[in-house]
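Since every read-out is calculated from the coordinates, none of them should be taken as a lab result. For clarity, every value in this text was computed on a predicted model and none was experimentally measured. Cβ atoms are built from the backbone, for glycine too; each structure is taken alone.
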Structure P
Amino acid sequence: MPWGLAVQNEQRNRIVRGVVGVLAESSALTDTRGRHQWRLELKRRLGGRGEALEELPTAQQEFVAAVRVCEELPEGLEALVDATCLVAPSLEHRLMPLMEEFYALRLYDGRDWTALRDVLDAGLPELDATVALITGGRVRLPAYCMTAWQAFLHLSGLTSLPGTALSPGMLLLEHLALHPDLASHVGELHGWNDHFAERWKLADGEDGLTALRASLLGGRPSPAERAVVSPAERTVVEPEAPPALPADPPAQPERPVIRLYIKLVPDLTPLPGTGRRPARKGRRYWVSARVKYAESPQLHHAKEGEARQPVPRAQVPATVARMLTRMASLWHTRAQEVVLEFFLPTELLNEPVEWWDRDPSLGYANPLFSKYPEIVLHSLERLHRRDAYQIWRLRWARWKDAPENEEAVHYCDQAGRPVKEYLGRLDKTIGAKKDVVAMVLSEPPAAGRAAGLGEVRVAIDLGIPVFILHREATSEQFHGMVRDGLTEGGLAGLPFHARQWKSDSATPADGRTQASAQHLCVVWDDPEQLLGDGAGAPAAFIGGIE
């Protein structure tokens, strides 16, 4: 067997092992019911070719068998990724690069790309701009394309652009050959394109490789850059050569949303004739709201939905339900999603807000998240602590600079110590770990749970933007679920996973796993979103800024 083919076989096996590994690490697929649904979805996409798929004794065996079936079919791996992402959406960012590498390996058959990969396996700050330039703005890199190598694989799967017969992947290599950081690797980049331009007969002609290279070396724009088309024509056209996958559909702009900010504030008015504030168990709350529309930078007073008097804690869910009903009637002419953002005092952070009924009179469970998939919880105290804004912003900025930092999440553990001693040690530990932005609490911050309440105080004082907690009792199973979510997308993807898990937990399934998801709470305080926009910032409503 030629050396290039032997290396390609090893690379193909490595990709297959990678796909199997991603599937095997997902709790959504190793669960028996989840895997059954996955198998049905995959069979549906493969049609008669999926008859070979069957239930096997272990999840690992079933994943290996499925991947082996799919790799032999022309678009089998695409079907596998499609079915998997329907059942476990968080795996998309890990499977898509492997799928694109697999199809690129098939496209560039017979040539070892180890050296080319070594050259391109680096991030370039101007990579997105380069892709936009060479494609005339027609292609945007997906979020999982972090390196020039991943961008090359992605573009290699797209069809050719107007004005050139070369694939977007080849165009990228020609432009990268001009990059000063890659000056010592020009021979490798040009050699790759020369080989396939000759094989596919794309070297000659006014839209061939030779003309493109001369144009770029002469400082002139490439044919793809010169092609002028109307917005309606900005689609990728079918090529005659080389063979490739269909182009991705154009990226859709993010749809505007309505943001409803709901604030729950304890009523501190003294009891009549006593001069004393109400006892904790009889606490009442003011419920108020503001609305932020996509077309307006201002916060709009939601007078129609506000409670005119403070309400007892037990009546807060029904009060919020009436508010949402009234506000929804005001939005009858809009076709926009509504995002609910709750600002809660520490004593209410443990409330199962997303499980509150939209209409308590219906007589059956009708949780808020069924109608409002995105519900965000915030700490009211944090917005009142202007003295902690600077460290809060600083931790968030550090994390944004290095979102993959594994030290970003701290798992709290009292380890049997007295609460006062434990909180003192926690304060020192978190203070010394400048990269920590999230804390998994050791217990819920509820009445009688001194450690949990103290952990929230430490977190706010030291600027930790994210709390992750179990509303009943933290366990190793809960920690495992959190780690699964962090593995499948990092901390930034955890709110999405939490919403997905809660939606899944609404249907009967494995009781223990579903209970962990049902009681999961993520308090997500993004200072950029909460403190920005001046008078239009949520903090202006809460009272933290003018």
Structure Q
Amino acid sequence: MDTFTPSTEPLAGSIALSALISLLPLLTFFIMLAVVKAKAHVSGLVSLLVAILVAIFVFKMPVGMTLMSGVLGAVFGAFPVVWIVIMAIWLYQVTVISGRFEDLRRVFDVIGGGDVRIQSILIAFCFGGLLEALAGFGAPVAITATMLLALGMAPLRAAAAVLVANTAPVAFGAVAIPITTAAGLTGLDANHIGAMVGHQAPLLAIFVPTLLLFILDGKRGVKEVWPAALVIGGSFAVAQFFCATYFSYELTDIVASLAGLGAAVIFLRFWTPKGREEARARVLVGEAAQGAAGTGANGASQAGSGYDASDRKLRLGPTFLALFPYLLVIVIFGVAKLWKLGVSIPGALAATDVKIKWPMLYGHVLDGEGNPVSSTIYNFQWLSNPGTLLLITGLIVAIVYSLNDAGGKYKIKVSDAVLEIGRTIYNMRWAATTILSVLALAYVMNLSGQTITIGTWLAGTGAFFAFLSPILGWLGTAVTGSDTSSNALFAKLQQTAGLNAGIDPNLLVAANTSGGVVGKLISPQNLAIAATAVGMEGKESVILKKVAGWSVSMLLVLCVLVYLQSTPILGWMLPTP
């Protein structure tokens, strides 16, 4: 079979024209979503078709290689990405069908001082950040969206809140895999890149809880609860800064999330939010807005779970079992990702990975130096990926819950939990189609040369590229739904552009990671996950309009920050190697 080396100037020898043509698949996707208002999976499939046509007729990639690139992307989308999301939602469903979720609601309600706005921030931002730190790949959005919905929040408001909350923690998501990936591709020091990100992302984290207040309850909510939002965001940001800079970039979001939650507990012992009952009526819908004791968000009786909105005491047994799934997630992920005493558990798990040299691609798609492109090797992580770890967690949780039914108040069988996996897969079918099509699109664009052409064109701006650098990360994550994938696409380009323009390559690689943080907010993959979680399938365009402005605004802040960090104006704030 012939070989193929992507060109950055396939159209009339012009990189500018080639880049503009390369943007067609991305423009198609967002026009289909925002203007045509097509469903996300339809938009993804149409955009994939456009990318295939551009690859074949403009970049001259052989038809077989082009189609196989899409297949490889779809396989990666199915496993591990869709697998992780399904398992995350399933783990949550186990807590629901067991009746334990209402006890978890009560934990956040008590910690939040009975204020639904603070409660929502703790769930979407702190708890979501913890889930992002451990699993990533859409799991935080899926779980926290369903939790806010169960509180009685309107679907659109819940979806918007969790998407905005799932920004600041993304750079260090899944035990900081985006940073580790970038370091592996560039040869740069992962600890230094992590420290760089730790000097960028926290500036967003400070204000994200306040933005959540505005989304949840408008200007009145900000006026009444801003001190708590600032304490939570500030403590998260400070912990993120110090952990990334001086401790461990892999553990950054775990430490920051717990710091935010702990700060809220302490602060609310000395400060009481105003307008709690009025806020409940404004923020929630249905019976939940009335704060009726003994009824849940859907009006169901909570007598079985022992939940009482007027009861401000936490009972040890129900509280521990309500938190047990997430404590177990921390333990299992901590051991799987970090345990290196005596025997390296991460190394042992990684040894089970099966690397597959993808047919028709490996050894046939070559880089400029004639070497096989590394992304043509599919890594089948059947045991080490977060989805399988979540499956193990869920099975243990189901067993523990089945053995602790409190005299029949909590009824769940392990068989019921296992059957719930099938229902979760069925409910995720359209979101899964979207994810598969988007990642197929990303692989076609990447392997054919469309992505690198766009990046090279932007890198031609010289020193001003520091301002544009986060845009690449934003673009990559918006398309793929993964900051890790964005770094895989652009980290090497950022490094090369930095060296050519006389800008610290560590800063630009970190900027790619930080830019991806706000790109995830509008990622079609994340939009589809949020829509599915809150029962708005097919209405992704409505959610997109709600959050797009926040994404662009935060991106602009990052662009200005990174540009100033590349100059003496803010260069002093960067960490030294």
> A value of 10 was computed for relative contact order in percent (Cα under 8 Å, 6 or more apart); which of P, Q is the source structure?
Replying inline: P
>> Starting from the value -21000: which structure in P, Q was helix-only ellipticity at 222 nm (-39500 (n - 2.57) for each DSSP H run of 4 or more, over all residues; to 500) calculated from?
In response: Q
>> Given 68 as the derived value for percent of Cα pairs over 19 Å apart, for residues 285-396 alone, which of the supplied structures P, Q does it correspond to?
In response: Q
> Once Rg/Rh (Cα atoms, Kirkwood Rh) is calculated for every structure in P, Q, which label goes with the largest value?
Replying inline: P
> Comparing FRET efficiency 1/(1 + (r/R0)^6) of positions 125 and 205 (r between Cβ atoms, R0 = 25 Å, to 0.05) across structures P, Q, which is largest?
Replying inline: Q
